Structure P
Amino acid sequence: MRSLAFTDAGSLRGSAPQHARRNVLLLQGLMGPLFRRLGRGLIAAGHSVHKVNFNGGDRAFWRLPGGIDYRGSLADWPAALIGIIQGKAITDVVLFGDCRDYHLVAARVCRELGVTLHVFEEGYVRPDWVTLEQGGVNGHSSLPRDPDWYRRVAATLPPVPVHNRVHSSFRRRATEGLIYNAVDLLSRWHYPHWRNHRPWHPMIEAAGWIRKLLRGKQRKAEAAALLARIAAQKPGYFLFPLQLDSDAQIRMHSDFAGIADALKLVIGSFAAHAPADVRLVIKEHPLDNGVRDWQQEALDVAAGCGVADRVDYLAWGDIETIAQGARGMVTINSTSGTLGLAIGVPVVVLGDAVYDIADITFQGGLDLFWQQPLAPDADTFAAFRRVLIERCLIPGGFFSEAALDKVVHHAIARFEGRPLQPD
């Protein structure tokens, strides 16, 4: 065991590279095989690859040479990371989500050492795209907020290559998360200083998921009834899609401590400023773990504001379906906002979102939004989307074999500076 509290299983090298060989360090990825698949692809392309495992879940899904078990504390992590980067001549660091504690440190160290940082995230634009951006994402993104800049740059770019939709399996995502957390818990003895970035112990999350699954049939029936009623009655309504309470994008890139604060602000503003003949539909995030009963909390807030009869809670269903008929969408900084913008729905942003740009989102504040929701300028949004794809989006997804194949293929192309190609 080395003094910096990590163990090294050696590096991987592939065949002769067609592009400049890079020494790549992978940190934490998704709870699944994304980084193993990416590592294999990079190796096959001729690059040297190493991977830091912070817990047993990371290690279980890596299962390749080049793994480094980091067993030290967060306080010791900066020095350990500097040692890895300098000792292995690392040129590029790749991670998923730049707001995790260890990743915030990595971003700072990369800036100080002049190492290129590549950040994966869920796609800014839905569906069938994922984010792969240099330097940081969302509130850490270097993209400007000037609509004229996007219009000018987009005018110089060719059309987006055609790509096909990819399948995404919720069951696969849930299964991979369950395996990851189980192995993490069973191996905590080997990683004594590891602390998950999520606010709940895995056992509490597991209990929440069990409770949610047990109520699943009833909640699906209630959601179907609500959607049928909306389709039949066609009431005017605004949509507020919830994000995950554990989402660092909320805690770091908004003024909210969590979803509860956002519910109070949005429902309170709706009660005070929305026309009396419109409703508010609150959509639960499909990956919410059920630890907190957001439906009950939302309805309690609505009752306290005197609008319980005008607030609906949608616990299940496709957000595209409910977004189609909305007068407007309220979001903190969710990628659901770009889904709404793409179909011409007015959107107001309450946090720091990369797409919160004049001529695209409503700039007059939440209270006025209920009265005067303005649709996005279609040409400006199209220009924004085109530049986004050029700079920091790649086709694919994370939760099917075909989706992962596509992500890895295009990530390596982007990594090596090659343009997107048709599928």
Structure Q
Amino acid sequence: MLDVTLIRQQPERVREALRKRAVDADLPAFLALDARFRETRTTVERLRGERKRISAEIAAHRRAGTAADLQATASTLADQVTKAEGELARLAREHQQFLDALPNLPDEDVIAGGKENNEVVRTVGTPPPTPPARDHVQLAQDLGLVDYRRGTALAGNGHWIYRGDGAALEWALLNHFLDSHRRAGYEFVLPPHLLTYEAGYTAGQFPKFADEVFVVEEGEGGRPERFLLPTAETALVNLHRGETLDEAELPRKYVAYTPCYRKESGSHRTADRGTLRGHQFNKVELFQFARPADSDAAQLELLARAEELVAGLGLRYRVTRLAAGDTSPAQAKTYDVEVWLPSLGAYTEVSSVSNAREYQARRGGIRYRPESGGRAAYVHTLNASGLATSRLLPAILEQHQQTDGTVVVPEVLRRWGVPDLLG
């Protein structure tokens, strides 16, 4: 959520920042609403004070038998309070609805536009000049790693089954990532897969994107009271919801493993085939609660962790800084780490490394208490995929494919019981 004081004091700055996302918010209308809201709130406070004073006078006059006139005044005042409170409640709902719909402001160095304006920061490794003999879908089937047909039979389109060495490879990736992050000082968390509406709201996904999750329990008006988490970020950002942390506790660093459940899935298009996009996939997620002064460095640390894992698998990849329109609405800046898929002749994202600044913390009431004293301030929240596995498997199969149809397993994974060579 944006700071309403910033909107009041610097509306043009907010308007221009939102336009980088192609969002044209009617800030003049909101500021008019905001003025009415504050004026009505002042009126309600004044009337409540007057009612309290009259009530005290009535008690004193009742003992003297002279309270009749004051009781008539009190009755009129009560009607005025009820009417003003009703108006205040209406204005408060409209005020909050406007703020809830606004995305985060992109950082100043994030350029305007959509994904066509994403900037490649660096590329690591040189793609081979020709595509592989077999793509990842054919390799996974020929080597008995993924059963697409039975996955679809069990759960419908957008699902698959890892089998044999494929399941072992998937589990090895998850173990390798978790082990690496724990050794780097991240606390391991296994969160619930079912979350409440408040969790989705704090993460910035609700109310606008409520129709994109798998809803388990609906409330009034179809509100998703409980839903399957689309990413562990949605759970981790809520670990300290409503809390005030001590500054000495920051940064708080967490790593979680969960399946992720998404309504959106792939198609038969080449860019979506196999395990590249599905309704359920595995991901290791990194999350930090940081001081505002440290959040830029924290984001670069998260990016370095994601890059280290991809490089350790011997994969060619690149890092891209997303343009404002391609950045998630809750985030101020995002870097994507993308692996090369030879069969597509393109890169595909395996980690998004994002800084939400105080946007999510405002929604969730997550603050820290400065060691020097003074008022509590909002923390900054950051997240990174560390990593998503469903796109790594295709990259490993294609980039490490041998001319005889076998696939060399990255050395860092062999300690987890995967054979050196698949095939």
Structure R
Amino acid sequence: MTAAAPSVAPVTDPATDRAHIARLYRAHLSSGRAVLGTVLGGMLETASEGAWVYTEDGRRYLDFGGYGVFILGHRHPHVTAAVHRQVDTHPLAGRVFLEPVAARAAEALAARTPAGLDHVHFVNSGAEATEAGLKLARAHGHTALVSTTGGYHGKTLGALSATANPKYQQPFQPLLPDSTAVPYGDTAALAATLTELGRRACVIVEPVQGEGGVRIPPPGYLAEVSRLCRTYGAFLIVDEIQTGLGRLGAWWGMDDEGVHDADVLLVGKGLSGGVVPVAAMVATTAAYGPFSRDPYLHTSTFAASPIACAAALATVEALDREDVIGRAKALGDQLLAGVRATCAPYTGGLVHDVRGRGLLIGLEFAEEQAVGELILELVGRGVLVNHSLNATRVLRLTPPAIAREDEVRLFLAALAESLRVVATRVG
């Protein structure tokens, strides 16, 4: 008689064991992040491609979030191939000799920025781009910072001084002195502030506030901000870290209002191609003078690394070759109309407003609770979206421009089902 095989406990891979990874988060990363991950189902994201993110158990999720990074989707083949080639040859530079990939990436980006913004200072993140811009302004004597309420420019100390949200600022006070926040969209308030500050002012503004809840200013707002800065001699930084590179259906949000006289343009998120983190501060010749004359005045060990610049160069090439800007505008118009139609039965009740430009769309709810509930319902239906850090009642969509028609239909169907469920619980 053959003996029965002994029962053997299944062997789990620590790399994809949810409980083990959650323990590691609690022990070494963030207990709060571990809790949030558990609330969302405890899944581990382990792969991605196109508009999709995959979890360790083989499930896939349509990524209409990603905080504005994935305008080209995940692992775009042109960007990925360029990065692979760079890894195989020279991923990081010794910083002694001139490095050709950074030079070519700077040329490609400057060719697509508004006229006059020709000097590119590569960094590793959007917040670092903000810091570089603020330091450059100070080098010219513009030491009084003027930002807008609801604006988001990063959480490093200087950038946080411009991110006018007490929730994030209060624990780290005092921040940069001589900082003022004026209401977004209110040029009269800005004019009054600039009248007082004069040429000491450095104004930083977004064409559309992303983390502020997809707040779209009145027509002509950015052009008037630019005019006021020129009138009073203020330094103007336009933050397009989230809105640039096609996110609004144009290369830059500045383009819609014909603004071509900013001193500095901040670029990030989509510049990575969804593959390697990279951002940039782009400045005029006059503004960039202090950094140009002394290349060691503001530096970072990993800034302008060959691997990051290979991603940036390939991203600009892909945006050009595949008419991603045109696709973003067409898809954005289609998606905004679809979201509005889907939300229409709940408008005036559960849903307060639906607004957007290009592939930056916000759903504002009457109750903050509805955002969290809807995110959970969408995750349960295989869709990922984001909340807005500076507007807790706004759910934000930043889908990739490469999303297909069937993927848009899937999203709208999931949104409709999720809204029906949330409407029974909230409001």
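Brief remarks follow.
- For the structures shown (P, Q, R), distance in nm of label points 7 Å out along Cα→Cβ at positions 264 and 320 is largest in P.
- Comparison of P, Q, R by distance in nm of label points 7 Å out along Cα→Cβ at positions 144 and 232 - largest value held by: P
FYI, it's all coordinate maths here, none of it is from the lab. If you're wondering where the values come from, they're calculated on a predicted model, not measured in any experiment. Cβ atoms are built from the backbone, for glycine too; each structure is taken alone.
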